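As structure tokens, here come the structures.
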Structure P
Amino acid sequence: MFFSDTVGEVFEAFSFLHILLFIFTIIGITLIIIFRKKIREYKYERRIARSMAIFALLWELSLYAWIIGNGETELVHILPIGLCGFTLYLGMFALFFKKIGIFEIGYLWTWGALASILFPDIAYSFDRFRFYQFMIGHMFFFFMYMYMLFVISGIQHGNPGEKA
């Protein structure tokens, strides 16, 4: 039932759960900004970045497993040909290999992830896997780009004299 593609509870925009997820996104971004210098100087920073990219890949693969597990076999529904999929794969590649040029291509598109968190186009709610896959996936790839922006590329926030 949890992995079913039938709608159980219907997602309600701006419900308590929806607002909670948006607040979680803001907290995550704030933590990345606050601790950017410590993360940047941490001797295992590359492991953190690569772990984020690998988690994003596995989370995205769980979507394809869910789609196939629910009987979908048409390639148009399985291939990552949408803007979200394309942006996610750019982010994973940029984060894993520390490619700022690739990051710059996907950066502006990632604001669509924030729009997807604010105004999700999903009927599923907390009782279905697809809800978690959608919301966590969009939140996480926004986190990936913010990590690239503030930790890896060295963009500073609020203190122009701070060294990267």
Structure Q
Amino acid sequence: MHIEFITVGKETMTQLSQALLEDRAVVPVGTTSARTIESLYWLGVKVQQDPDINAAELVVRQWDAYELARYGVGAMEALNFLLDCIERQGLTELTTTTQLLITPGYDWKIAKGLVTNFHQPESTLLLLIASLVGEEWKRIYTYALEHGFRFLSYGDGCLLWGDKR
């Protein structure tokens, strides 16, 4: 999976935590935003495991979600660990990288849906869609193909809800 640079402000993390507290659906726009939001969870898990970690060392590698899953930290708890970490270090935002690979079987932690365009077959981004909506992705994409929807960056958009919402 490719690496993306991300920057997330303290205020955004606080709003995400509040949304989880109030049981409001978090619906990112775009796969980069989805990967960013989900990466915040894994960064929080890393802080929970090493509270003294320097924010500059916080990155999400491709397989972190699958290797760190055993820790069972709640989403709001993970965000709060991350917030505490950056506050202790006097930061107002976190800039890092994510290489998070989201594939079928991934357990979404924060996002409950996604607004995105239609992605190419056999792409990592289509795997991300399949992980969110489950087997329903085939019906969605068949419908899009049969009705002439446009694919790729300047194509038609859609709102997808996670199959566990």
Structure R
Amino acid sequence: MKYWLMKSEPSTYSIDDLKRDKKTAWEGVRNYQARNFMRDHMKRGDHVLFYHSNATPPALVGLATVCKESYPDPSQFDPRNKYFDQKATPEKPIWYLVDICFEEKFETPLSLEQIKNIRGLEKMLVVQKGSRLSVQPVEKKHFEHIVTMLSKHKGK
């Protein structure tokens, strides 16, 4: 089992959208390192911290799980889609995605500023200067620390 942080701008897709939809395909990732995490490392049952980026304030807002392992991102093949990639073909896809399922919305978000000031979380990738990946690994100890602090399901 692995742990991840996935970023989304709330105006594009929020934790409330995921709560409503229950499940979503994490489409449109166009960074090779983030793609590789989804394609090569994310497995069904992995835990996800859902993060609102480009928000006021940017914050961890909930939990999800990977509920379907990687498959080609269909948006790369559709010329009308903003995520279209003319180099991608169904025989040789370039971009992959996973599906995530809603688990929980935190009662109180945990802002990036708060994360930076919590002893034990200062080494999380999300707080590192220049760390802009939309999909990034999270150490188990960091995930558990956050869930213990914020989740309704203590000890989960």
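What follows draws every value from the coordinates through simple rules; no lab data is involved. What you are looking at is a predicted structure, and each value in this text was computed from that prediction instead of being measured. Cβ atoms are built from the backbone, for glycine too; each structure is taken alone.
Figure out for me which of the structures P, Q, R the number 27, 16, 15 belongs to, where semi-axes √(5λ) of the Cα gyration tensor in Å was derived from the coordinates. Display every interim value, and only then the final one.
Numbers: P: 30, 18, 13; Q: 29, 15, 15; R: 27, 16, 15.
This figure was derived from R.
Can you say which of P, Q, R returns -20000 when helix-only ellipticity at 222 nm (-39500 (n - 2.57) for each DSSP H run of 4 or more, over all residues; to 500) is computed? Working through the options, I get structure P. A value of 3.4 was derived for distance in nm of label points 7 Å out along Cα→Cβ at positions 48 and 72; which structure in P, Q, R was it taken from? That value comes from structure P. Can you tell which of P, Q, R yields 2.3 when distance in nm of label points 7 Å out along Cα→Cβ at positions 40 and 64 is derived from it? Computing distance in nm of label points 7 Å out along Cα→Cβ at positions 40 and 64 on every structure in P, Q, R gives 2.3 only for R.
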